[in-house]
Structure 1
Amino acid sequence: MGRPVRGAEVTIDWPRGLGGGGTVVHTDRAGHHVAARAVRTQQFTCDGFALTVRASGFASAYSQRSDTTCGRGVITIDFKLFPIQR
C-alpha cells in the first residue's frame, strides 16, 4: 500500500443532473478529500461525473462515470498516483 499524497489537487466536474460546474479541493495529510453538492432531485445521475487528481512529482489520474445511478448519492473513488522518475 502506498503513502498518502498531501495537497494533491482534486478537480470535480459535476454532471448536469447534479447542477453542472466544477469544484477544486485539495487532499489532507492523510490523502483524503471530501466534496459535496446539495441538489433537489428525485433520482441522482452520475453520468458525466469526472474526477482529475494532480500532484507535483506524480502522474495525473482521471476517472469518469458513465452510469446513470449514484446509489445513495455517495461516490467513493480511490486513486493510486505514480511518481514521475526524474
Structure 2
Amino acid sequence: MGRPKGSLNKATRAVKEAAQEFSEQALATLAEIMTSPEHPAAARVSAANAILDRAHGKPTQALEVDATVAATVNEIRRTIVRA
C-alpha cells in the first residue's frame, strides 16, 4: 500500500530534519546579504525574495487556460448494491 499521500519518505525526512538545524543561520545569512550594500543588487533582491517567501509563502500564480471541452454521454448505467 505504501506511505500515505503527501507524507515524506524516511530519507527525505532525515535530510529535512538535518537542514532545519541551520534554519536560523541561513536566515541570518540571507538578511546579511539583503542589507549589505557591498553585495550586488541582484543578490540583495534574491535574498529579500527568499525571506519574504519563507515568511509569507510564495505568491499564487495565475494560469491562463484556453480549453474547449466537448463530451457526449453514450451510456448511463444504474447499479443497485445491497448491503
Structure 3
Amino acid sequence: MPTVRLGRRGQVTIPSDVRRDLELQDGDRILLTVREGEIVLRPVGLSIFDLRGSIPVSGPQDLEAIRAEVIEQRARRRGQPDG
C-alpha cells in the first residue's frame, strides 16, 4: 500500500500507479471526505461545465449565470443569504 507525505501547504501527491489505475488525468476533480477517522478520496464524475456543448441549444448559454441562479434559489428555499 503506497504512502504519501503531507507537504507544508497541506498537499499530497497521488502516486502515478494509483493515478494510472484510476485513469486520473491532470485537472480531474477528486472528492475528499472523512469517514470514521479516515480520509477517503474519490474521483468526481462530470460536472455541468464538462458537459458544455453536448446538447444543442438555440442560443448562447451563460453557465455561470445559471449556476448563480440555482445557488440563489436554493438559498431562498433555505431562508439564507446567497452564497
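Taken together, the values in this text are just the output of simple stated rules run on the coordinates, not laboratory data. Just so we're clear, the structure is a prediction, and the values are computed from it rather than from any experiment.
A few remarks follow.
- Label whose coordinates, when log10 I(q)/I(0) by the Debye sum over Cα atoms at q = 0.11, 0.13, 0.15, 0.17 Å⁻¹ is calculated, return -0.55, -0.73, -0.87, -0.96 (choices 1, 2, 3): 3
- Which of 1, 2, 3 yields 16 [relative contact order in percent (Cα under 8 Å, 6 or more apart), calculated]: 2
- Entry that produces 0 once helix-only ellipticity at 222 nm (-39500 (n - 2.57) for each DSSP H run of 4 or more, over all residues; to 500) is calculated, selected from 1, 2, 3: 1
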